[in-house]
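**Q** Structures incoming, each one as structure tokens.
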Structure 1
Amino acid sequence: MPQTVFITGTSTGIGAATVRLFARHGWQVAATMRNPADAKFGDLPNVRVYALDVTDAAAAPRAIAQAHADFGGLDVLINNAGYGLVGPFEAATDEQIQQQFATNVFGVFAVTRAALPLLRAQQSGVIVNITSVGGRTAFPMNSLYHATKFGLDGFSESLWYELAPFGIRVKVVAPGGVATDFGTRSLQMTIDPADDQAPYVGQVRNVLKAFGERRGAASTAEQIADVIYAAATDGTAQLRYIAGADAQGLLSTKAQMPEGDFMAMIQKSFSGE
């Protein structure tokens, strides 16, 4: 019987590429997204699309249960849905803060908690949480995004211990820059960078410029999907997978430098100089 994977945030980008990769390998794929009308998997007969807004905690158990009933099992859960909130923390509204955590953290909690009884009952399974290089190191003007990704990284590490006795493996895939629409469709700002009077606007513009200049080093969504597939299927106890040459290089540099020197380097690289 084919194995089944449940993936969140699959309308575009990494999620869509991951759906197609698992499907090509013969998996049954439960592809979830807020609006199923956005799905582009009509050519893949072993893919079913389910409506799931991860910020709706009540929706997660329904989607997991329906996919489990339709496919007759659940072997891998991939928590991919997320977005980035950029700009000064001081300017963030309560609603923006809540939405950032509701999507990137609480959504992962809800979907994972819904899947665990099924995985625990069968004494097997893999949970892959998509974090970011921004879950291992931080950049200016991304404090709330980093708070969610650092939190998800720590959650996953602790869960690795918690679920090991039940034969459930926990994995973290941490991409660097990715050539997707994450920086447009999945990006929100706490200030308007066109507003010359906004506090911190100079720093925000420098950060956006620096990220723009790094796009040439970005991985493709398909390259990140390859790492996700490897994490889900390699059968090892490895926890973290750093995805992308840029992420690997940055974290290697961080490991070799004194903290103060590394932070000074990051500060300068985002200063507009």
Structure 2
Amino acid sequence: MPERAIGIFDSGVGGLTVLKEMMRLLPGEELVYLGDTARVPYGTKSPRTVLRYALEAAAFLSERHVKMLVVACNTASSVALPALAEHFNLPVVGVIEPGARKAVAVTRCRKVGVIGTEGTIKSGAYPRAIHALDPDIEVFSAPCPLFVPLAEEGWAEHRIAHLAAEEYLAPLLQRGIDTLVLGCTHYPLLKTTLRNVMGDGVELVDSAEETALMVAGPLRERDLFRRSHPAWPRFFVTDVPTRFERVGGSFLGTPLHGVESVDLDGAVVPATRAEFSLR
């Protein structure tokens, strides 16, 4: 079991922000990454559809005998974590709780902004997670639907990205926030643009590092740290890999070779007796 890989999935390239931190903080682990590029973005889909996508992605990774699932997608984390834990006999880690913990720890004026996809913002997952830790913190949320396609296109620092950021973030700046949670794993790819718009007085919370730290917990508790020499991560996508290789290689700082295109329709989701209510 310890020698098995950790499975990570996202709707596209955004989850590479989590993978990169895991490579840095958990250098001994083998990683398998799935980007559901044929169906990106998840944030505009209904909760029921996102749940189905998440179950299919997790089933694909489970068939590769991973020892843990990391849901490197805020939208999927906001609706699918209980179902994934029920269907798969594996530790499951999402990205929302780590980001919320970091935001609570760093805010000084107790005013926190959250940006994310429409699905993540509508779910209210971040305000719930933040208020569970500190009910007195004010949370202001804003959907930023154009950021994912801009990141997927490799236009993270394009002037169009800057104009979109100015439009989306102006109401949050007016609220006087001092902390901004990047509530989508695509958004750290736009960190330079976001920092230019927000200014140095606002702390940007990227949950990728906190998620990598949280992954170490179950590995330690279950004695699952890998003992042999790690291999380079394996990458799978559900569409032609050309764009993923270009944008992902640029972000990771190394060419991505051997990215495999796969179909999730054949992945078998284990049956469960649990019922899940989705808004």
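Derivation of every value follows stated rules applied to the coordinates shown; laboratory data play no part. Since the structure is predicted, the reported quantities are computational estimates derived from the model, not experimental observations. Cβ atoms are built from the backbone, for glycine too; each structure is taken alone.
**Q** Which structure, out of 1, 2, was relative contact order in percent (Cα under 8 Å, 6 or more apart) derived from, given a value of 19?
**A** 1
**Q** Continuing with this model, one more query. If you work out distance in nm of label points 7 Å out along Cα→Cβ at positions 51 and 91 for 1, 2, which one comes out largest?
**A** 1
**Q** Let me ask you something else. Out of 1, 2, choose the structure whose coordinates give Rg and Dmax of the Cα atoms in Å, for residues 67-146 alone equal to 13.3, 41 when calculated.
**A** Matching structure: 2.
**Q** Let me ask something else. Using the calculated result 28, 21, 19 for semi-axes √(5λ) of the Cα gyration tensor in Å, pick out the matching structure from 1, 2.
**A** 2
**Q** Using distance in nm of label points 7 Å out along Cα→Cβ at positions 131 and 219, single out the structure from 1, 2 with the greatest value.
**A** Largest value of distance in nm of label points 7 Å out along Cα→Cβ at positions 131 and 219: 2.
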